[in-house]
Structure 1
Amino acid sequence: MTFSISGSPEKIQFNFKWKPRNRWQYRRPQIAYIPAERNIVAVIPNWFDISFSNDNNLQGYMSDWENARNTFPQYSKLDILNLGLSYYYDNEQFRERILINNKVEIAFLNASSGLQSVVPLCGLINYLTFHELHRPRRLSVAQERELNSLQDTLYKEKFTQSNGSNIVGRVDDITRTFPEPRIKFFSSHREEAMFSEIVDRFSLTQHASIYLEEPEENLFPTTQYELVKWMAKQINTTQDNSLCIATHSPYILSSFNNLIQASECKDDMTVESTVGKSSTISFEDINVYAVDNGTVKDIKDYDLRLISQTDLDAASDTIASDFSKLLES
C-alpha cells in the first residue's frame, strides 16, 4: 500500500491506495508502543483515571496494558525471564502481585524499579505475540460495516459465481448492520476457504509490530542479556513479527550479536545450551542504526556479519583511554 499525509493541521490531506498486485496479500498487524515510562502502571495506583491530551502516546500503551494484564490471572501467571518470579492480576480485587519462588508475594507497587519496568514489557510482548493473535474482536456498528464492505469488495474483485455443478453457498454472518442473511456462491469448498482466509487476514491480528524504548531500563547487564534472548524467542514465534528498539545500552547490542552468531553456528547442542535455538536471529533479519552528529548510519558489519564492534561501546574506549593516560602520568 502507499499513503501520504500533507497540508497544515487545519487542513490535512490524506491519500491512500492499494498496490493492485499485492492487495489481497495484506496481513493485519497489531501495532504497539512500549514507552520508557512504562512503570507508570506500577508506581501510580490509579493510572487508569489519569487524563491525557488526545496526542499523548501513553494512552495507547495503558490501554494495551489493561488488556494484557487480564490475560495473567492467578492460575495462569506470567513468568519473568529466569528470575524465579511471576506476575498475576486479580481483576476482582484489582490487585497486582509479584510471586517470588512460588512462596512470597509482594504488591507490584512495592517491587523494585527493575521489576516495575520489565513486567509490563514482558507482559505486553507475551500478550501481543500470543494471546492477541487471531482473536475475534468485538466490533462496533461502524466496524461491522467496514468488514461487510471488505467482504463485498473481495467477492466482486476476486471471486465470481460458478456456472458449474459444484456450487457452494456461504451464508455470511448476520450482524446488526445486515440483519438479513446474505449468500455468496463459490465454485468449491477450497475457494470458499480461500475467501475466508483473506477476510481473516484483514480483520484478525496476524502478527505484532512492537516499538520499544530502552529495554535496559533499571536492569542489571546479565538480566538485559536474558531479556534479549527472551524477546527474540517471542518474536520468532510468528512469521512477520517485528520489534523496533531504541537503546543506549552496549549490553543490548552485544546480546543481539550473540544471537546473530548463534544462527551461524553449526553445533546445535552448543546453540541450545548457550542461547536456545528458538532465540537465534539471522543477520539478514536485523537492521541496526546509530545517530552520529545528526546523521543516521548503518552499523552492521557486512564482512563479519555482526553489529560493528567499533560502534558497540565507544564510551568504554574513551573511558579506557582516559584511564591509561592517568595510569601513565
Structure 2
Amino acid sequence: MSSNKILVTTRSFRKVPGRHQQILEEAGYEIVNSPLDRPLEAEELAELMPGVVGAILGVDFVTAEVFEQAKELRVISRFGVGVDRVDLVSATAHGVVVTTTPGVNSAAVAELTLGLVLALARHISYFDRALRQENWTVTPGTELGGQTLGLIGMGKIGREVARRAAAFDMKILYHDPLVMPDEFILRIGAQSSSLEEVLSNSDVISLHLPLIEATRNLIDWEALRRMKPSALLINTARGGLVDEQALYEALKTGQLAGAAFDVFSKEPSIGNPLLELENFIATPHCGSATSQTTLRMGLMASENALAVLRGERPAAVANPEVYLQGDL
C-alpha cells in the first residue's frame, strides 16, 4: 500500500467520536483532518490531496483540478447523497470511485422540514425575536390540518416528509415522474400531480430532488407566480433549485407568504438579502446534523471507503461506469 492516508473534511464526521472513525484506524489508515471548519473550495481541497488514498468529503467542490493533484486517490466517499459538486466525469477518467450514503439521513431531514413548516405556519421564529425585544404581539398562524402539502420529489426523504405530514392530517400532492403509486402512497392518500398542479394547488411546497442541470432554478419567477400568495416554500434539498433573487422579490412584494431554507446556492450564505426578510427562516445546512444520523452516515461512509480500498464494490456508487475500465 503506497499510502495509508484518508482525508476527512466533513465537520460532523470529525467532531462526533464513534465506530466510523475506529474502523478506519483498525484497518491501518491514518485520518487526516481538514484544517478548515467549512466546505472547501476546489483549490483548497487540491492542496490536501497529494498522498491521500481515500477521502471522506462533505459538500466540498471536487473539480478536475482536484483530481489532477490526487495521484494516489482511489475513492471519494461522500458523507451524504448529493454529488452535484463532484466532477463525476473527471473522477471516472482518473479511476476514482465515488460513493454516497443514501437513506441514512432521511428521518433527520424530514423532521427538520416539518420543523420549518411549523415555524413558518405558526410564526415561531418571528415571535421569538419579538419577545426578545419586549414586543408581546400575537399574529394569527395557520393550522396544518386540512392544508395541502405539495412535494416536488418523492424519494426517501420526500416519503418521510409525507409520512409525518399525514399525521398532521394534511392532504398530500406530489410530483415525481420516476415514482409510481405504491402501497405506501395509496395508504396515505398522496396524489400524483403535474408540477403546475403542485405549484398552484399547494399551501406548503417542499423540495426533495437532486440538483442537476434540468432542476437548476426549477423554482424561478414563473414558478413562484403560479403559487398561492398564502403559500409557504421549504427547501431542505439543494440551494440551486431556487432562483434566490426571484424568491427575494416574491417574499418582499407579497407574491409568496413565506419561505424556509436549509440550503443555499452559495454556502456559507453570509450577507444573503433573504436573511433581511421577516418572512424568511434559515438554518445552516443542518438537515442531517443529528447525533444518530452522524453515526449512521459516518459508519456507512467509512465502510464504503474501506470496501473500495479492499477492491470490493459498495452498493451506492455514483459513477458505476468507472468499473467498466477494467482496472479496479
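Every number in this text was worked out from the coordinates using simple rules, so none of it is lab data. Since the structure is predicted, the reported quantities are computational estimates derived from the model, not experimental observations.
Which one of 1, 2 has semi-axes √(5λ) of the Cα gyration tensor in Å, for residues 196-275 alone, as calculated from the coordinates, equal to 27, 19, 9? Here the read-out was taken from 1. Given a computed value of 21.1, 68 for Rg and Dmax of the Cα atoms in Å, which structure among 1, 2 does it belong to? Answer for the origin of the read-out: 2. When Kirkwood radius over Cα pairs in Å, for residues 116-155 alone is calculated for each of 1, 2, the greatest value falls to 1.
Taking relative contact order in percent (Cα under 8 Å, 6 or more apart) as the criterion, the highest value among 1, 2 goes to 2.
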